[in-house]
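Structures given as structure tokens follow.
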Structure 1
Amino acid sequence: MLPARANSLPMVKLLNLDHVGIAVRNLDHALDTYRERYRVEPLYRETVESQGVEEAMIPVGGSFVQLLQPLAGDTPVGRFLESRGEGLHHIAFVVSSIDAALDHLREEGARLVDETARPGGRGTRIAFVHPADLAGTLIELVELAND
């Protein structure tokens with residue numbers, strides 16, 4: 001059992017696994033492979049200029065597999081592909097309030113990539129937690145759009 005915290009901020013509650021992000025060199029080729037092997041189609045496909053990616057979201061149960069193709073080599077996903085090759089890029093969790101989650105993580109001493117939320121795909125707000133903060137895994141926090 002974890003000890004009670006003395007801080008005034010609420011604990012972050014991860015509500016759901018939103019998606020698993022996979023970096024790919026060629027989005028069309030990756031989508032064709034997913035179609036052929038698993039008979040799945042993307043529910044969303046869009047270019048997110050602010051993130052430097054074209055992405056496709058393939059629904060799997062209540063979550064997604066997100067395929068990410070960089071728009072250029074000097075983007076975060078472009079640099080990831082150059083250094084590590086194709087594969088798992090990040091894991092994304094839904095939180096009810098990204099601002100509260102970032103405040104809590106900051107108070108806990110987490111190493112944040114993003115100090116404030118930024119726009120993500122599907123009208124979401126997102127922020128990343130540095131891989132050094134949790135077993136070498138890049139974590140994305142996602143606040144879903146209010147529909």
Structure 2
Amino acid sequence: MSRKTIFYADDDEDDIFVFKEAAEQLDVEVESFILGESMLDAMYNPPPQAEIVFVDLNMPGKSGFELIREIRSSPFFKDIPVVVLSTGNDQRTINQAKRTGADYFVTKPHSISELRTAIEQTLAIDWKNDKPSIVDFHYKKNKIRSSAN
């Protein structure tokens with residue numbers, strides 16, 4: 001079985017480094033992008049093909065919300081799960097991410113082990129048959145999402 005490939009857009013190089021470290025522990029390949037525009041270019045020009053996309057919301061140039069809107073406006077990417085990974089965790093931001101087209105929202109954890117768990121649980125979701133409902137849309141570190149939801 002081949003490794004999963006995640007695309008991750010974030011303007012913070014330290015956050016990218018930590019994300020890659022956490023994903024590597026899960027044997028996941030990460031293609032990272034400082035600018036959302038670069039990620040879109042890569043998505044339109046595979047390989048590699050993103051199996052899941054993580055997006056930070058607060059980025060210069062194209063914001064995470066704008067990036068999500070562009071991803072969702074393309075028929076080529078309609079089946080690719082888009083996950084927000086952001087320091088923001090207020091209900092207004094979470095609701096806006098859902099309305100914009102994100103499939104899931106993860107508040108950036110404070111440790112690499114918590115981030116690894118969040119990535120692992122996000123990858124375990126059956127994105128084709130069991131996308132998170134509005135109730136399960138926001139990942140909470142102590143809440144394991146069951147497939148019955």
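The numbers here are math on the coordinates, done by the rules we state, and not lab data. Computed from a predicted structure; not experimentally measured. Cβ atoms are built from the backbone, for glycine too; each structure is taken alone.
The greatest value of distance in nm of label points 7 Å out along Cα→Cβ at positions 37 and 109 among structures 1, 2 is that of 1.
For the read-out mean count of other Cβ atoms within 10 Å over residues 29-36, a value of 14.4 was computed from one structure; give its label from 1, 2. The structure behind it is 1. Given a value of 0.95 for FRET efficiency 1/(1 + (r/R0)^6) of positions 45 and 93 (r between Cβ atoms, R0 = 35 Å, to 0.05), calculated from one of 1, 2, which structure does it belong to? Value 0.95 for FRET efficiency 1/(1 + (r/R0)^6) of positions 45 and 93 (r between Cβ atoms, R0 = 35 Å, to 0.05) corresponds to 1 out of 1, 2. Each of 1, 2 could give distance in nm of label points 7 Å out along Cα→Cβ at positions 21 and 133, but the derived value 1.3 comes from 1. One of 1, 2 was used to calculate distance in nm of label points 7 Å out along Cα→Cβ at positions 53 and 85, giving 2.0; which? The read-out comes from structure 1. If relative contact order in percent (Cα under 8 Å, 6 or more apart) comes out at 21 when worked out from the coordinates, which of 1, 2 was used? Clearly, the read-out refers to 2. Of structures 1, 2, which gives -11000 when helix-only ellipticity at 222 nm (-39500 (n - 2.57) for each DSSP H run of 4 or more, over all residues; to 500) is computed from the coordinates? Answer for the origin of the read-out: 2. Ranked by Rg/Rh (Cα atoms, Kirkwood Rh), structures 1, 2 are led by 1, which has the greatest value.
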